[in-house]
Structures are given as structure tokens and as C-alpha cells.
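S.K.: In C-alpha cells below, several structures.
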Structure 1
Amino acid sequence: MTSIPNSTLLEFERRLTAEWLPVYCDDPARNYNVCGFKNGLGSLAHQDAADFTYCLDTGLVGDIGGGRYRAARSMATEVLFWEGSKQVLPRPITLWLEPIITIAALGRLHRDYGWPGPQLGLQSADWAFDLVAYINADSAEMAVACEVKKSSRELMHMIRYLHSFAAEPSIVGTCAKGPALNAARKWAALAAARPPLFWAVGPAAESTLFCVTYDDVGPRAFKPLSLERLQFTRWQKL
């Protein structure tokens, strides 16, 4: 991984306030006051700021209007801000970390692992996965399904739940709320789509790649792999 200069977050914040926030707020569907923006960059990592900016500057992900972002194979748009109560004026707006991390991860798939832009999309058709790499530009078949979490703790919990579900699928249906239910939905989506690779991504480029094996029920093993197996030229050799 390349060294990220300390100025990266300062440049990100400059562009956020000068470019991305005004476009979002000035959209006719919103008409928000930019003064409602709170909390700055929060816990945004240098690496995610740099990789997000790379994605936008290279055109891998573009603003299709009003601060709504899409990649070539996106099934939905992403926005960069979380909106608070309508009852408060100006309406509170904060930076939403997960879309930033997701777009940054898409940038790394292209730049570091060689995936062509036309095969990458934000959000799967069922909204189960934050980022998808398809086997080719025209296919709906997933090669890599990616789920993003905004903290290392959330990432760890999701991975633990997925291992538990693989060992005992009958407990999936007992999950009623919170992180367990979220992970159960990922397990069910993997069972439906059966991608060979599942990439769990957190902040600051933290991630674990898994080779997933399936039976008639669903995912039954998540085998950790070197991130080098994400290389576009290698994934088919699993």
C-alpha cells in the first residue's frame, strides 16, 4: 500500500465543503442550507479519503446529479451525507462513512487488483451487497460480493456471525434484529447468488477475503485467502 500524505484529509475536506456538499445541498429535491453540515470528517481514514478521491477523479464513479454517485454496473446510487431531523433548521447533515469506504474499495479493486471499471458496481440488485464485481461487463453473475462496515468492530462481528451460520445454518432464521439479522441477510444473499469470493471491508483499507463454498442449503465454509487472490487475472483459478 502506498504512503498517504497527511495533507490528504485536508484536501478531502476542502473539496467536500467547496464541491461535494454544495452540489448535494443545492439539488432541487433538497434545497438544504450548507450551514447544517456538522462534525467534519469524523473518523475518516487517510487511505479511504485518498482512494475515494482517486475513484472520482478517474471517472470510475461519477456524480449523475445532485450528489448521487454511480459506477458502471451500479444497481443504485450512493450519497455521501446522512440527513438529520427535518424539524431542525438548518437540517443537520453529517458525512456518511460507509459510502466513502465503499467507493474507496471500488477504486482499489480497479487500481490495485486490475478489475475493469465496466465490471464494477455499487449496490447489488437486491441491496444485499455494497459493492459487486461481475464476471464480465454483460453478466449478472457475481465474481466478488463485498460488504462494507464503518468500524473494525462491526466488521469483526459480521465475520463471526457468518462463520457461525456456515457451521449451523438452522440458526439463521432465529436472528431477529441488529448485527445478527444483518449478517443473516448477507448469508441468505450469498446462498442465492453464490459468488466464489466474499470480501469483507472496513475502514482504512482493512479487509478480509474469503473463498466461499456452498451446498444445497447455502454457504458452508468461508476460507480466508490472501488479498492477492482478488487480482482480476487470478480469481478464476480458485
Structure 2
Amino acid sequence: MTYCVGMLLKDGLVMLSDSRTNAGVDNIATFRKMTLWEKPGERVIALMSSGNLAITQAVTTMLDEGMGESGDTIVKVPSMFAAAQMVGKAVRAVYSEVGGELEAKDPGLFNVSFLLGGQIKGRRCRLFQVYSAGNFIHASELTPFFQIGEHKYGKPILDRALGFDTDLRRAAKLALISMDSTLRSNLSVGMPLDLLIYRTDALKVELRRTIDEDDKYFREIRQGWSTSLRNALVSLPDVPW
């Protein structure tokens, strides 16, 4: 499994993914869940994936190498909406090839989802969630973040603290706290993490960082958040009955 979170904010995008694919006593695998297409001054497009690894890799390869007779790739699309359409088309293409056989074995095997964010010159900064049917929705001021994978553990902090006006760096901190909550509660999510920050109209990535267990800042976030929660608990009034 995995956990990915994408945020569309007033100032840009924050995207964070883990890299755990399989988790067990004797079966742990790591694959990067974030793919970036960047042409500075022209476009920044990032894709994060959750679900069956073979399917998500096939979709990403189609976007990168070309689809259909035209050979269109994601670096040629004129808008982020067109990029979301292409991701959906790639998902449906993979389903047409292997979906029937997979679902005959197990109805839950064709289970994928994607978060697609970025900006193309002259267009808006956008964030989409693409489902396994190939359809998609877009983020807005009222719904500024999407999650895929094991989202339930990291959602409460985002619901309480994240808004469309949140500063990008503060939003990145919230994303890391959200990820830490998930890492602590679910073994199917694991490090290293991939963090991306993009500022609207920059048309180049502001920050892209791989975070491992030895990352000093992430250790400070984990320890500081745990301490803050314990202190907050102590400061609350005791149960009066």
C-alpha cells in the first residue's frame, strides 16, 4: 500500500509520497511513487500513484513514452486538464489490456489511483485526483487537498489545520506530520519519502527532496509533534465526572 497527499494552495502545490510497495516480515519492497516532468519556463507536472504497482508503472510509462498512433506524451499536453484526461485515458488503456483477466482472478486487483498536479505556461496551477475508472475530480479553495492510499491516519491534522491560504512551507510541515501519523499506524507505508514544493507561475520546482530515516528535520518534526501532543493532553481539563 502507500500514502500520498497533494495540496493545492493559494501560492502553489505541495506533494508528498512514501515509497513502500509490499510490507511483511520477509517481504519489503521500495518503489518511488512520484514521477516528475519538468521543463523550466514551460511546465511542471508531478504524478503520484497508489495501488497495483504493475498497473501504475504501465500508466506512467504510457504517459512518458507516448500513447496511441499519435504518440502523444504528457510533456506535449496544452493544459493540466488535458494532462488529467491523458492519465485517465492511459488507465483505461491498461484496463482494456489486462483489467478483465485481473478482475476474473480477484475483483480488487485493478485498484489504482493517482494525484496529478502542476502548471503549464499560460494556464492555471491545478491538482487532480484520478480514479481507477479513468475519471477524475479537481481540487478547489473549498477542497484544497487530496489523499490516496492509507489516508485515514493523516487526514485529521489536515482537516483541522490546512486551508487554501496556508503558506507553502507550513503546508509542507503539515504534510510531513500527516505522513508521520500514517507511518506510526500502518506498516504498509514506509520511507523514504518524496517531497515536492511548487510555487505558482514559477514554472520550475522550488524544492524536491528525498527524506530518509536519518533526515534531521523529519526527526525533529516527529519528536516535536509527539511532545506537543503530550503537552496539549496535559494542559486540557481533566474529565469532570
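What follows draws every value from the coordinates through simple rules; no lab data is involved. As the structure is a prediction and not an experimental result, all values here were calculated from the model. Cβ atoms are built from the backbone, for glycine too; each structure is taken alone.
S.K.: Upon calculation of FRET efficiency 1/(1 + (r/R0)^6) of positions 82 and 138 (r between Cβ atoms, R0 = 35 Å, to 0.05) from the atomic coordinates, which of the structures 1, 2 produces 0.50?
M.R.: 1
S.K.: Give the label, chosen from 1, 2, of the structure having the highest value of distance in nm of label points 7 Å out along Cα→Cβ at positions 18 and 162. Provide the component values of the computation, followed by the final result.
M.R.: On the way: 1: 3.9; 2: 1.6.
Checked 1, 2; max of distance in nm of label points 7 Å out along Cα→Cβ at positions 18 and 162 sits with 1.
S.K.: So distance in nm of label points 7 Å out along Cα→Cβ at positions 178 and 226, computed for just one structure, reads 3.8; which one of 1, 2 is that?
M.R.: Source structure for this number: 1.
S.K.: Related question: Of structures 1, 2, which gives 16.0 when Kirkwood radius over Cα pairs in Å, for residues 66-201 alone is computed from the coordinates?
M.R.: 1
S.K.: Supply the structure label, taken from 1, 2, corresponding to relative contact order in percent (Cα under 8 Å, 6 or more apart) with the calculated value 15.
M.R.: Details: 1: 15; 2: 28.
It was calculated from structure 1.
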